[in-house]
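In what follows, structures are represented as structure tokens.
Bear in mind these aren't lab numbers, they're just calculated from the coordinates by the rules spelled out. The shown structure was predicted, so the numbers you read here are calculated from the model rather than taken from an experiment. Cβ atoms are built from the backbone, for glycine too; each structure is taken alone.
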Structure 1
Amino acid sequence: MALIKSLDLKIGKKFEHFVLKDCFGEEYDSSKNYGQCGMLVAIMCNHCPYSNAIWRRLNEVAKFAEKLDINSVAINPNIHPNYPEDSPAHMRDKIKEFELIIPYLVDEEQKVVKSLGAVCTPEIFLFDSNEKLFYHGRLDDNWQDPKSVKDEDLREAIILLFGKQEPPKVQYPSSGCSIKWIDTVTG
């Protein structure tokens, strides 16, 4: 798997609301589920080893964020015939495996990930109460080994956001697998 980095996006970019279905077919409307203090959006998938390595930690950060009125959601853009392990049926397996508390949504047309400017899995976006991008980057400084994490970038950004402080001055890009764009289907 080739490792790619997320793009450098402008902090303050406006959040574009969306309606997607989860892997059980239930509709999720971001405008009705946006937290009072913000929204955490994680672009994830089932097959990516980088995503799989952080699911548990992401779930813990989402629990922390929820206590601060920041709602979280994970979005899978890789509904692609060449990657059957990313199917909604397998998404249900991930929810069970990692005991996910956050909605895990299907972005079959990839409109949401394109509006965000996402290019890889995992990729993290944190929006403030004014629906502006506050943080974009990695979860923490060690995707492979939770015990070796020294800097919890996302958790620190959430604390700054809740404390009505400025966004982190340094935001490290997320790294992972490329999104499997539907226009790259090969027959």
Structure 2
Amino acid sequence: MPKIADIQETPNPNAVKFILKEPVSFGTSHSFKNAETAKDDQFAASIFEVGNVVSVFYMDKMVTVEKTDDAEWDEILPELAVPIRAAEPVANGNGNGSAAKAVGGAIAAALDDDPVIREIDALLDDRIRPYLASDGGWLEIVGLEESTLKIRYQGACGSCPSSLTGTLMAIENMIREEIDPNIEVIAV
């Protein structure tokens, strides 16, 4: 049963980040936009069951919960703490903690096959993802088609206005300066 070490506000006023003392995943992110998408994930489903929850994101020792506009944090936080504390901590499953290798599927294949995506992913790992994680969010690369990089924000970043303006522009500028001046970055 993970103990909650801290609860932090995020730049998104409808999202908070729970910092745990034990991990609920290792190196992989889990993002759920509604209760239906979480039905096969016992942990996320139990958080949605509290009610007034819009989205759930978790990774390692972090859980980010986004609430409805009309819910009050003072009322919902104690209720959210119950399923979070009841979750079973996990053991290190992938050995090296590499999120990219644990993703699997098309994203992992693209990361392995395309040197530009590998370079962008490394840049994101070093300079962007730690910043997003500190605010209760994350991002994944969806794909690179010609000169358009598609990314998906997760957690608190998923509905935060600054992620779709300032943060997106900063990511695009960094990639253009350090990797390819012709790349356009869009959030999907």
Structure 3
Amino acid sequence: MSNKHDGFDAEKLFARKQHFCGYRFCPLCGKELIQGEREGRVRRFCGDDSCGFVFYQNPIPAAGAIIVKDDQVLMVKRAHPPRVGSWCLPAGFMEWNEHPSATAIREVGEETGLLISLKGIFQIYTGTDDPRSNAVLILYLADIVSGEMRASDDALDVRFFPFSGLPQDIAFESHIRALADYQARFPVGS
């Protein structure tokens, strides 16, 4: 079966990410960017002093939710790269002009078919193991309000797992840390 993600090359993306995301030319004036120290860090910037463009390689904000029901946590199986077939918390990248809470609600709905209400921020994580970008992941605690649980959009499967039986193949380190943090903060059965 072929899909639009055939040819995904995580190694190439990681290399690109480590080299200023492939930026070589100034987006303002078109001149070649040069590499050097700026503000105490190695950065790429426009070689034309009158332009002044500096490429700041900033992380991308993402948001999602930890949904626990009967001492089991809701997880989705990834349908698209990176890490197709691995499990993760329902989460995704923020859209332009979208609040993180709206992102979490939207992503859970898109991936699981469930409408949720947010109870509050659980924790904020950084993620560097995604070949596409580095992320700042804002995770909320949430309850299910309505909907029919079904895998959709970016998910091959959706299900609840007991904390004692989490899948071995969890897609991202930040999700592994979040699950461990949740278990430390809210031990099962408490």
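Just checking, which of 1, 2, 3 has the largest value of distance in nm of label points 7 Å out along Cα→Cβ at positions 12 and 164?
Going through 1, 2, 3 one by one, distance in nm of label points 7 Å out along Cα→Cβ at positions 12 and 164 peaks for structure 3.
Out of 1, 2, 3, which structure matches 19.4 when mean count of other Cβ atoms within 10 Å over residues 52-59 is calculated?
Of the structures listed, the value fits 1.
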